[in-house]
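Below you'll find a set of structures to go through.
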Structure P
Amino acid sequence: MDAKRIAADGLFLALALVVSYIEVLIPIPVGIPGVKIGLANAVIMVLLFFSTWQRTLLISIVRILLAGFLFGNPMTIVYSLAGGILSLFVMVILKKIKGFSVVGISVGGGVAHNIGQLSVAVLLMENARIYYYAPVLLVTGTIAGIAIGVLTGILIRKLPKNLF
C-alpha cells in the first residue's frame, strides 16, 4: 500500500467522521423517530466511485465504529453496522449492473440502510410488528437517497479523476 492511498483513506475516514459529527448536531424537524439524512454516506459513496468496494467497506466500518464510540452508544453501532453494511452491499451490486445513475444507487443504498436497521430492531426486540414502520422508512430512505445521490453526483463531477 502506497503513502498516497493511505493518506487518501485517512482523509476520507476523517471527512466521513466529521460529517457524522455535524449530522449529530443538526436536528431533523420531521418528527419521525430514527430519520436522518445520512450525510456521511455521500463521503462513502464518493469513495465507492473512486476506490474499491473492499476499501470502501473497511472505511465505512471504521467510521461507524468510531462515530458510535465518540457520539453514540453500543446500540447505535449495532444499528449503524447493519444498515451500513447492507447499504454498501446493495450499492456495490447496483453500481456493477451499470443501468443505475448515482442517484439510483444512492436511493437503493438509503432504502437498504433502513431495512437493515429495521431488521436489527425486529431481531433485538423479537417483534415482527416493527416491520409496520417499513413504509415510513422506505419513503424517508428514498428521499434521503435522492438528496445524497444528487450531492454525490456533484462531488464526483468536481473531484479529480486521479484521486487515488
Structure Q
Amino acid sequence: MSISRQPVKILLTIISLGIAVFWVWALFFPPSRDNVAAVDDTSWSIRANALCQEANLQRDTLVDLRRINTVGPNALSERADIIDEATAIIQKMLDDVTSQQLASPQDQKRVDTWRDIFQDWINGRIAYTAILRTGENAPFAESMVEGSPASTLIDYFAQANRMKSCGAPKDLAV
C-alpha cells in the first residue's frame, strides 16, 4: 500500500508559499502605525507639554518626605492638605491645556476624551483626601476605565502626543 506523494508535495508547497507571502507583506507592507490617541496638531502638544512641565515644577515644591507615623496626630489631615494643593495645580494645568480648541473635530474629540478621563482621576484624588480627613490611612484607589486604571489611559495619550509631562502624576502611587 503506497501513499501518493503528489498531494503532500502540493500541500507543503502551498503552505510554504503562504508563509513566504506573509513575510513579504509583514516586512515590506506593514499595517499602518497610526496611533488612535495622537492629535495631528503638534503645536498643541508642544504647548500642552510646556504647561504641564510648569505645573510639575510647582507640584515639586510641595514634596513632603516625612513618614506619616512621625508627624503627629494631624498627619493625615496635613497630608490631605498637601494633596489638595497638588490637585489644585493639576486641575489648573488640565484646564489650561484643554482650553485651546483644536482645528480638527477628530483631534478635539481625542482631547475631550482625555480631559474627561483626567477629570475623573482628579475627582478621585478629591474623594481620597476626604477619606484621609476621617483618619483612615487608606491607599489611593484609582478609578478604572474600560478595565484599565485611568492613569494608564492618561499616560497613553500623553505618550502618543509626545507630552510626557502631561501624564498622570505618580505622587499617590503606592
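Since every read-out is calculated from the coordinates, none of them should be taken as a lab result. Because the structure is a prediction, the values reported are computed rather than measured. Cβ atoms are built from the backbone, for glycine too; each structure is taken alone.
When distance in nm of label points 7 Å out along Cα→Cβ at positions 23 and 95 is computed for each of P, Q, the one that comes out at 5.9 is Q. Have a look at P, Q and say which one yields 25.3, 91 for Rg and Dmax of the Cα atoms in Å, as calculated. Clearly, the read-out refers to Q. Quick check on the output: 14.0 is Kirkwood radius over Cα pairs in Å, for residues 55-118 alone, derived from one of P, Q. Which one produced it? Only one of P, Q returns 14.0 for Kirkwood radius over Cα pairs in Å, for residues 55-118 alone, namely Q.
Across the set P, Q, distance in nm of label points 7 Å out along Cα→Cβ at positions 79 and 111 reaches its highest value in structure Q.
Of the structures labelled P, Q, which one yields -21500 when helix-only ellipticity at 222 nm (-39500 (n - 2.57) for each DSSP H run of 4 or more, over all residues; to 500) is computed from its coordinates? Derived from the structure labelled Q. Looking at distance in nm of label points 7 Å out along Cα→Cβ at positions 47 and 151 for structures P, Q, the greatest value goes to Q.
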